[in-house]
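Read-outs throughout are calculated quantities, based only on the coordinates presented, and are distinct from any laboratory measurement. Bear in mind the structure is a predicted one, so any value in this text is a computation, not a measurement. Cβ atoms are built from the backbone, for glycine too; each structure is taken alone.
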Structure 1
Amino acid sequence: MARKLRVEYAGAVYHLMNRGDRKEPIFRDDGDREQFLETLGEACVKTGWQVHAFCLMPNHFHLVVETPRANLVAGMKWFLGTYTGRFNRRHRLAGHVFSGRYKSLVVDGDNRGYLKTVCDYVHLNPVRAKLLRPEQPLREYRWSSWPEYMKRPGRRWPWLRVDRILGEYGIPKDSAAGRRYLERALEERRAAEAGADYRNLRRGWCWGARSFRKELLGQMKDRRGPEHYGSERHETAEALAEEIVARELKRRRWTEAELERRAKGDAGKVAIAVRLRAETVMTVKWIAQRLQMGAPGYVHHLLYCQRKTAGGAYAKLKN
């Protein structure tokens with residue numbers, strides 16, 4: 001069976017979901033959940049993603065993500081692969097954590113109402129799964145972005161963007177009064193949503209106005225294969241990495257010949273490699289080849305030593 005095409009373009013909004021392999025848990029404890037969110041934060045730094053909503057359930061997750069660059073596929077490959085590796089190392093396991101390909105629904109972010117509906121759906125997941133008692137407010141479910149929405153701006157995850165949902169609810173300011181209004185509005189929707197039909201959100205590929213769907217179909221019409229993305233993919237992961245290398249060489253006044261001449265473990269090369277790992281989804285193999293640093297295993301060792309010396313370049317991003 002042919003694999004579904006991934007639609008990528010700058011500024012796209014997606015509802016993303018993936019389940020555990022054989023429907024097994026993807027989180028064994030709160031440490032896994034914290035690690036998942038930390039890894040998501042790293043992915044956002046690397047890709048520029050903006051998260052509008054998330055919800056971690058026992059055996060699956062939901063994300064609503066906006067991609068300022070056309071980099072969903074590269075970003076998700078790094079994100080899910082990195083979390084899988086960390087989960088397996090933490091629990092001394094091997095093999096898959098997630099079940100096959102993640103689901104992605106393209107959301108119409110320009111027409112009012114579609115983004116709001118998707119985010120409400122994600123935030124109400126604990127209610128539908130009966131993880132909250134009827135008298136418990138939504139904010140008591142710790143592992144979704146909803147309690148983060150209720151916090152003051154400076155206390156939220158830095159990659160969580162709340163302004164668009166506030167705007168969809170007609171709230172002009174991220175104030176205490178605005179957040180109280182937002183909470184009342186979603187609790188009212190929670191009470192009224194019995195029997196709501198979410199089939200299009202669960203099974204479809206697109207959620208938006210007819211004109212939005214027609215435009216996407218037009219973009220997809222001439223594609224030849226599941227990994228072929230059209231001209232909307234303005235900036236690939238490799239192009240971004242090459243731009244970083246070019247800027248770093250210019251800053252150091254190095255030529256490509258100078259880069260080649262320098263030792264494999266040169267401190268300047270290591271600094272560029274650290275930046276590439278932090279800000280892109282390129283592999284260590286690609287970095288080793290591009291910076292002429294020898295074997296990928298050697299570069300892995302250099303990066304590990306650098307992180308250890310710096311006290312951990314991948315520390316928790318939350319304030």
Structure 2
Amino acid sequence: MGFFKKLFGFSKNKQQQQPAEITQPDSSIVDVSNENERMNSGIEKARLTLNYFKKCLQNPTSGQVYFSVKVRFTDNGMSEHIWLVEPEFDTDGNLFGKVGNVPRDVKTISINQRIGVDESIISDWMIFENGILIGGYTIRAIRDGLPKDQIPNFDRSLGGILINEGEDHFDLDRSTPEGAILSIEDAYSKKNIDDVLKYKNFKREAIIMLAGRENMDETALAKLSKPVSRALESEFISSFSENGFPDFKDVKRSFPVREMISDKHYIITEVCRYPDGSKSSQKINTYLEEDGWIVMHPED
């Protein structure tokens with residue numbers, strides 16, 4: 001199974017040089033319609049990974065030199081997304097920062113004004129780390145929609161910051177499908193089979209697999225799901241004895257696509273970038289149980 005290929009023996013990536021100049025993004029460049037599917041996906045991902053931004057803001061590494069948060073303001077029926085610089089969070093979930101753009105449509109705030117807002121209106125965040133953009137999901141959404149000949153100018157508007165495929169920092173828990181995938185991969189790297197199994201449900205996986213077959217009624221599904229689930233569990237566990245645990249240490253992972261099969265069943269595209277410069281991509285089935293997301297089989 002491709003999901004269990006070994007990832008041992010990699011060297012760490014070399015850090016990129018800090019850009020000579022950092023330019024605050026212009027709101028006229030990075031503001032797009034709320035109907036844009038890529039933008040809505042970017043906003044959702046930014047909110048789901050906000051805890052990582054907060055942790056870095058509280059304890060930045062030596063390479064992290066710039067932090068900014070994008071928020072959605074509304075004034076007289078007009079909405080506008082504005083970047084706040086020098087951000088701070090209090091213990092009540094409030095964000096404080098200085099307006100970094102000249103507002104176009106919202107007249108209640110002005111550039112360089114220090115303001116406080118509820119974090120529920122946050123639409124993006126970004127960090128400049130060793131010359132690389134971390135986060136910036138709405139920026140990436142706009143960039144992905146540009147013609148190739150416009151991308152160099154767009155990148156220069158950000159002060160020459162490198163925009164690569166990035167690394168997504170979801171919380172390592174079962175609150176999101178991506179977080180469950182990262183968590184089970186962390187358990188693989190630690191070679192901890194008990195932790196691995198916390199993110200599996202072989203009965204559910206058997207039902208999902210069997211339900212896709214033609215002429216499979218509920219009676220047949222119930223009858224076959226038990227032996228199939230036992231076979232899936234046995235094969236899964238024995239694969240570690242045969243192939244070893246995959247190691248995701250130093251592997252940068254991003255999740256560019258969520259495919260919704262149902263409100264509880266998502267197929268998540270994961271892109272892995274390895275320290276030797278190579279990369280791979282896989283689609284992983286996930287399912288929402290009562291106590292959180294589980295990780296199922298990858299798509300063929």
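Here are the numbers for the structure shown:
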| quantity | calculated |
| --- | --- |
| Top of 1, 2 by Cα Rg over 2.2 N^0.38 Å, largest first | 2 |
| Structures 1, 2, by relative contact order in percent (Cα under 8 Å, 6 or more apart): label with the highest value | 1 |
| Which of 1, 2 leads on mean projected area of the Cα convex hull in nm², for residues 115-290 alone, largest value | 1 |
| Origin of the value 18.8, where mean count of other Cβ atoms within 10 Å over residues 171-178 was derived from one of 1, 2 | 2 |
| Given -14000 for helix-only ellipticity at 222 nm (-39500 (n - 2.57) for each DSSP H run of 4 or more, over all residues; to 500), calculated: source structure among 1, 2 | 1 |
| Structure with the greatest value (metric distance in nm of label points 7 Å out along Cα→Cβ at positions 259 and 283, set 1, 2) | 1 |
